[in-house]
Structure P
Amino acid sequence: MKVAENLKRINLQINEACHKVNRSSEEVTLIAVTKYVSIERAEEALGAGIHHLGENRDDSLLEKWEVLQDKPTWHYIGSLQTRKVKNIIDKVDYIHSLDRLSLAEEINKRANHQMKCLVQVNVSGEASKHGLSLEEAIPFIKALSSYEHIVVDGLMTMAPLTDDEQILRDCFRKLRELRGQVQSLQLEFAPCSNLSMGMSNDFAIAIEEGATMIRIGTALVGEDG
């Protein structure tokens, strides 16, 4: 199936989810996760009207960036090794996986501009997932105040892989509540406006619970090009 057809179907689902909770679909940014697909498929996504691409490995991102350059808005959504920061820092617009001070130090050192970062929170507490615990998140964000090149633009989480809607809702709701706590601190370097949550299998629920960025791979661009 073509990306344009997938996009049409997903946009309908986005509109439906927004309508349920009286939100505007303009509040939701759709990120096409292109990590498993070819450059040609990524180009097809751009041609279909998608403006945001997400990658989770530096080599895959750099390969696509060489061809696409700044046509899309680039999101680095995977766990980022400190030593890889230098490879991507001047190529991406957002980093969704800030979860430790050593990474913050490297981003701050390598960036020559303010880098929009989302703090990754492991809301579910699963050992297989990266990110800070809910309790660690606010002290961590406060500790970023001295890094002049880092803006905490929002929070990111990955929900458990489950069909249990209540578990998914609880996960997304807790991230939204945490964002409210961060915003109430009124930290200049941490406007924390975005919630990056929801993927191919659960994005409609994430939108109902307040997601402003959804990361969709398989349902949108497939798994290979």
Structure Q
Amino acid sequence: MTLATAMGPIDPKLLQDILSRHLAFYRNKAPTYQAVMLDSLGELWDKQYCKLLDVGGGTGVIAQAIAELFPVDEVQTVDMVDRFCPSLSVLTKQYDGKTLPFADRSFDAATLNNVVHHVPVTARTDLLREIRRVVDGPLYIKDHESCGRLDDLRLTAMDAIGNIPFGGMIWARYLKRAEWGKLATESGYRIARRAAPKQYRKSIHELLFPNRLEVTMRFEPA
């Protein structure tokens, strides 16, 4: 697969075929949100990678989709809880949430997809520093960005809708733009690029949960 073909818009039907092989939920549910999320990631993707680490992979289906749709030779995913789908072809590992079970510079890039807001505030810098240790390259982060209390309430409701069906984490503390910059600096990164705003939701859903709440960034080692 070439970089050019991988970075085109994600076909929701193709993505549905991938996800539904591992989660029955997607047999009758088009993964529209996930397709837009991967599109935003693809906008920032800058090269072919040999090895990618997906941190906080949950069921592992997004790591599986990245392995099949993006220009990367190998994908591994880790999480603190082993709820990985047994049918995945990507490698999976459970870890203690503190020390990634890999040697220094084992990977060329990493992803954190809707994970950071679930990490305790005091543990976030340590997590990114640990990723920096095992990854010799950029960290791609898809997450949320809050402007205040109302946004926090919106995001809490949105997380509950998206995570409860899969047994995902509900507790969260959302970051503001300045906090993302501070986290990057304290962790040894800089925010190199932000993806352009994407249309995750339309009509009444966009009014309830504005698309500006979604953010995708590429963190480069400082």
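Each reported figure results from applying straightforward, stated rules to the coordinates on display, with no laboratory input. Predicted model, so just to flag it, every value in this text is computed and none were measured. Cβ atoms are built from the backbone, for glycine too; each structure is taken alone.
Going by distance in nm of label points 7 Å out along Cα→Cβ at positions 31 and 119, which of structures P, Q comes out largest?
Biggest value here belongs to Q.
With distance in nm of label points 7 Å out along Cα→Cβ at positions 175 and 191 as the yardstick, tell me which of P, Q scores highest.
On the way: P: 2.0; Q: 0.8.
Comparing P, Q by distance in nm of label points 7 Å out along Cα→Cβ at positions 175 and 191, the maximum is at P.
Suppose you compute relative contact order in percent (Cα under 8 Å, 6 or more apart) for every structure in P, Q: which one lands on 19?
Q
Identify the structure, out of P, Q, from whose coordinates helix-only ellipticity at 222 nm (-39500 (n - 2.57) for each DSSP H run of 4 or more, over all residues; to 500) was calculated to give -12000. Intermediate results must be reported in sequence, preceding the final value.
Values: P: -12000; Q: -10000.
Going through each structure in turn, the value belongs to P.
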